[in-house]
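Below you'll find a set of structures to go through.
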Structure P
Amino acid sequence: MLDEIKKDAGTRMAKSVASMQQDLTKIRTGRAHTSLLDHITVEYYGSEVPLNQVSNVGVEDSRTLIVTPWEKDMVKVIEKAIMGSDLGLNPVSAGTVIRVPLPPLTEERRKDLIRVVRHEAEGGRIAVRNIRRDAMNDIKDLLKEKMIGEDDERRAEGEIQGITDKHIAEIDKVLADKEAELMEV
């Protein structure tokens, strides 16, 4: 029973960390990378589909993404979707190829992005702590129902805390890496 609680808490915490990492990939650094456009969807035959399902997205150079639609009709639609996204990018189409230049980040914009990154990391820490709280409550319920002893409760709580500390340290490492990447000129 305790092993199931610990295993469940560990997997849920790992998912929280992965979700936070996914959110951080959307935050733009000075370099071009294809995951920047992952969350953009376009209208394709009456339904919204991710950009990477109607085109190839690649990196032309360190400051330019290149989008090659599979159908010529999609050029304008994709261009409009990229412009309308929250990334602040201005795509330029050249025939059937769309180039998306990434403007260099100003110092002020970098600091704003670091503030956003820290907020995302704090959200990840809160999610991990909530999972810890749920696991601790489950352990306390087992103690109340006399399914485990007090020694087992203390040992399990210590192990849950260890799992929590490991995942929070992982979040802190991801945060430090992202901050360093943002401040890189």
Structure Q
Amino acid sequence: MNLWLRVLWLFLTAPFGARIAPPFGVSRLRFRVWPLDLDTNLHMNNGRYLTIADLGRADLLLRTGLWRAVLKEGLLPMLSGAAIRFRRELRPFQPFTLETRIVAWQGTSFIMEHRFLAKDGAGAEITAAIALVRGGLYARRQRKFLPAEHIAELSGYAGPAPEITPDLAEFLALESALKTR
């Protein structure tokens, strides 16, 4: 199935899905590897993983209700960095689940995790790939990224930011180091 059909399907079905508690709820979307997702090795193309991860983030925006503030304030979701680890291939027509969640935030950035889960030959759940992405919401009118705490408040959360774990600190350090080169 082409990505545009997946986007359309997401927007048509999201209103009927369970609401996700912001900001720590998990989006779970089910997909299947279609022929247009394949590379020359006949498994899902590495670029397609990050493209499908976009749908997980869109689902979080829709089902947490944050999309209302995005439209009202004229905000643009933007990424500044991504790292992905491929563990197992996804073969043609294989079903898989994408789990997306916010794991931390600081400054104007959110760090989100995407897990691509599938079943192995014995039916056990495996992680095919895991990605960390860093992004935020850009206010067009103000020409700046909004503070992550403010966005969390827009979603109805007023608690503290999650702790930056050592692996997330490494991801942020690497992403920052690459920006300065």
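No lab work stands behind these numbers, since they all come straight from the coordinates. Just so we're clear, the structure is a prediction, and the values are computed from it rather than from any experiment. Cβ atoms are built from the backbone, for glycine too; each structure is taken alone.
Assuming 0.95 is FRET efficiency 1/(1 + (r/R0)^6) of positions 90 and 170 (r between Cβ atoms, R0 = 41 Å, to 0.05) as calculated from a single structure, say which of P, Q it is.
Going through each structure in turn, the value belongs to Q.
One of P, Q was used to calculate semi-axes √(5λ) of the Cα gyration tensor in Å, giving 44, 20, 11; which?
Values: P: 44, 20, 11; Q: 28, 20, 16.
Traced to structure P.
When mean count of other Cβ atoms within 10 Å over residues 10-17 is calculated for each of the structures P, Q, which structure yields the highest value? Working shown, then result.
On the way: P: 17.6; Q: 12.2.
Structure P comes out on top.
Figure out for me which of the structures P, Q the number -20500 belongs to, where helix-only ellipticity at 222 nm (-39500 (n - 2.57) for each DSSP H run of 4 or more, over all residues; to 500) was derived from the coordinates.
P
Given 0.90 as the derived value for FRET efficiency 1/(1 + (r/R0)^6) of positions 42 and 58 (r between Cβ atoms, R0 = 25 Å, to 0.05), which of the supplied structures P, Q does it correspond to?
Matching structure: P.
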